[in-house]
Structure 1
Amino acid sequence: MKIFRYYDNLPDEAKGSVIVLGNFDGFHKGHQTVIGRAGKLAWEMNTTLSVLVLEPHPRSYFNPGQDDFRLTSFRTKTHLLEDFGVDTLFVLPFDKKLSHRTAQDFVAGILRDSLEALHVFVGYDYRFGAGRGGSASVLRQMGHMEQFGVTIVERIMEGDHIYSSTNIRDSLRAGDVRRSADRLGHWWHVEGHVLHGDKRGRTINFPTANLSIEGYIKPKLGVYAVRVMIGSGPAKGLWNGVANVGRRPTFAKDDLVLEAHIFNFDFDIYEQPILVEFVDFIREERKFDGLESLKEQIGKDSITAQKILADSNNRQASIPAPRREDHL
């Protein structure tokens, strides 16, 4: 997948595609349906499939002091889109200039003149332009005038459930990571480089790989059954483990960190990139009297996590990574 962080003077091969507009935080099943339908049309038109996102998220730009809300980091989002089969990702820098751009100018100046869009897909609730002045129906009217097609995808539902990033965020805050995974269509996960911590886990025979979760929505604090993906080196592979997301009250800490203990693991992975998949919630975080009581509880949590991860309903392949060809 090619990534362009600009829209002026694009190479010819980046122009004239089917383009999907949106943020796609989490890349849940609703997003997959929208992009999948666009991919089908791109295949029929013998052209490329593109996605256009804004970075940073407008919500972060206009409210910089709010709590982190993103289900996926930008890096994770690019991986999911690339795995799905998106050919080109346009990342428009959302700044003062772009935020003041009218809906009409966005359509004529960017979609028509710069990207030379052949067809555009949006969700039913898509808004764009200064002051969110443009709607999906307005875009369809403008597209007709500018001679490119527009498809508005209505809400995607399963039973009485609407797929939405907001609903998934609520599930994560409640600790229901299994329901979140069902709605995402893939396991919710955090990516990052392993940090150097206090190394207290080694003293009780439960060493941990620590990750920052800055920039991600904060799930319910507590202990989870997890899988850890290591992409390279001697430890390359998928490993089972148990993780705590919290502030480590037993040690009078206040910073929020993800600590993953990987089972049957004896490799040095400091500063290496890893991915931690959340499979199920085990218990809430709590303060212990000392190291021995903490060690005893981690042992119990590890047994619980191993049982969860051995359950056929939680196997790695039960929620596969989404693929574009599933929608063709």
Structure 2
Amino acid sequence: MPEEAHLSRSRLVRLIEDGSVTRAGVLVSSKGVVREGDIFEVRVAEAADSHIGPEDISLNVVFEDDDLAVIDKPAGMVVHPAPGTPTGTLVNALLHHFGDDLSGVGGEKRPGVVHRIDKDTSGLLVVAKTDRAHHGLAAQFEAHSVERSYQAICHGVPDAADPRLRGLAGITAESRGVICITTQLARHRTDRQKQAVVDAKGRRAVTRVRVLERFGSPTSAALVECRLETGRTHQIRVHMAYAGHALIGDPTYGGRRKVSARSLGAEAAQLAMGFSRQALHAATLGFVHPGTQETLTFTSTLPEDMAGLLVALRG
């Protein structure tokens, strides 16, 4: 197929199964024998309307052109419809926002969700409006060439010199105080809603952590930067908990860890203990535009709840 057609292998299989591919006027099978010199005709229909309904939901669109859009997602918004959340998602909002400007992905008029961030994580993500953009962005995520930097507020202060931390498998110290966490991640054996660090048969996950600011005396919380090399489900949250520095407010991986009022002050401790979500924000996103080949980098300031927590911690 010509490269400019931007048809994936799975899309071609569906076209064959739908009877849209012929050889010398005869329908072909995906199991048929192909000989040198064969010429195939592939008929690609206009993109069909999505089965997901558009909804008029406010969006913070940071950047948009004919190929893609960068969105600053608020905490509390699910990215893609699922059995538990069929409406009110980012995709529902995007379908309304894009309207007739959406040429479709995979034969359907829908935004191409190349990567996701958790419901209760805020910040930047990119979505594709065309097959070309979807393939180009997906290739960059697969090659780990996309720049993704998160800011998080965690319990304690990760320290590369900490003997406990250095004794954990997969944790190494790099230059400039960066701690690299490299593990295998897989579904938790007993709780299928969680991810866990496993010895084998998982997916490789790499997170680099750098302390930006320390709070308390003695220090009992920190603002950290987490840079993703890979992008596994709940990766930062699992890795920080594995390192013994779970994110403040994380209901799934934070355990029952408390914040010291003696160290941080009563107001900051109360805010931290009552923080209603994991304190995690996708702050930087950078990639090469699949159409123009221009390198684009976007940044997002901390949302009001995390910024307010930082003010209290600094006080």
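One of 1, 2 was used to compute Rg and Dmax of the Cα atoms in Å, and the result was 21.9, 71. Which label is that? Checking each candidate, the match is 1.
Taking distance in nm of label points 7 Å out along Cα→Cβ at positions 76 and 196 as the criterion, the top structure among 1, 2 is 2, with the largest value. With relative contact order in percent (Cα under 8 Å, 6 or more apart) derived from the coordinates and found to be 15, which of 1, 2 does the value describe? Label of the source structure: 2. Figure out for me which of the structures 1, 2 the number -8000 belongs to, where helix-only ellipticity at 222 nm (-39500 (n - 2.57) for each DSSP H run of 4 or more, over all residues; to 500) was derived from the coordinates. Value -8000 for helix-only ellipticity at 222 nm (-39500 (n - 2.57) for each DSSP H run of 4 or more, over all residues; to 500) corresponds to 1 out of 1, 2. With P(r) over Cα pairs in 5 Å bins from 0, in percent, for residues 52-187 alone coming out at 2, 9, 15, 18, 16, 12, 9, 8, 6, 3, 1, 0, pick the structure among 1, 2 it was computed from. Label of the source structure: 2.
Work out which structure the value 3.9 belongs to, where distance in nm of label points 7 Å out along Cα→Cβ at positions 148 and 236 was derived from one of 1, 2.
Working: 1: 3.9; 2: 1.0.
Only one of 1, 2 returns 3.9 for distance in nm of label points 7 Å out along Cα→Cβ at positions 148 and 236, namely 1.
Thinking of 1, 2, which structure, once FRET efficiency 1/(1 + (r/R0)^6) of positions 36 and 180 (r between Cβ atoms, R0 = 35 Å, to 0.05) is computed, gives back 0.95? For FRET efficiency 1/(1 + (r/R0)^6) of positions 36 and 180 (r between Cβ atoms, R0 = 35 Å, to 0.05), the value 0.95 is produced by structure 1. Computing distance in nm of label points 7 Å out along Cα→Cβ at positions 140 and 212 for each of 1, 2, which one ends up highest? The maximum falls on structure 1.
No value in this document is a laboratory result; all are computed from the given coordinates. Because the structure is predicted, anything quoted here is derived from the model rather than measured. Cβ atoms are built from the backbone, for glycine too; each structure is taken alone.
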